[in-house]
1. Going by distance in nm of label points 7 Å out along Cα→Cβ at positions 32 and 56, which of structures I, II comes out largest?
2. Upon calculation of relative contact order in percent (Cα under 8 Å, 6 or more apart) from the atomic coordinates, which of the structures I, II produces 61?
3. Assign the value 40, calculated as percent of Cα pairs over 15 Å apart, to the correct structure from I, II.
4. If helix-only ellipticity at 222 nm (-39500 (n - 2.57) for each DSSP H run of 4 or more, over all residues; to 500) computes to -26500, which of I, II did it come from?
Structure I
Amino acid sequence: MTIRTRKFFGAIALIMLAVVWSLVGMAMAQMPVIAGSGWLQAVYYVVVGLGWVLPAMPIVSWMLRPDA
């Protein structure tokens, strides 16, 4: 697979990851434990907001791998 094709599929995967991650994060933020505390909400949104980077790193490294 060429780097151009990997970048195309990787971009689609990253967009899907961001959409699914944000929807799941918003749904979980409605749980009474999180919704009831302002401090817990702040910590939750920081962790969830930065948490998508970890699953995205393998996708980006796969996208940027040089051709054989």
Structure II
Amino acid sequence: MEKAVLNVKGMKCGGCENTIRDAVRGDAGVVSVKADRQAATVEVEFDQARTNVDAIKKLITAQGYTVE
């Protein structure tokens, strides 16, 4: 398993956190995801044989957020 912490701009409320969590959980390789709007981060644990950071970033940006 691999863990990544992504800096994400645009999360303003709990609904934003839920939107990102739901989108990232949709990737079969994701084991866990934690979105924190106050820290502006998304922490993801994933199976690198099934997904990668770029795929996870695309899921987040598809929801209208910016990943730095």
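1. I
2. Source structure: I.
3. II
4. The correct label is I.
Rule-based calculations on the coordinates, nothing more; no lab input. Remember, predicted model here, so these are calculated numbers, not experimental data. Cβ atoms are built from the backbone, for glycine too; each structure is taken alone.
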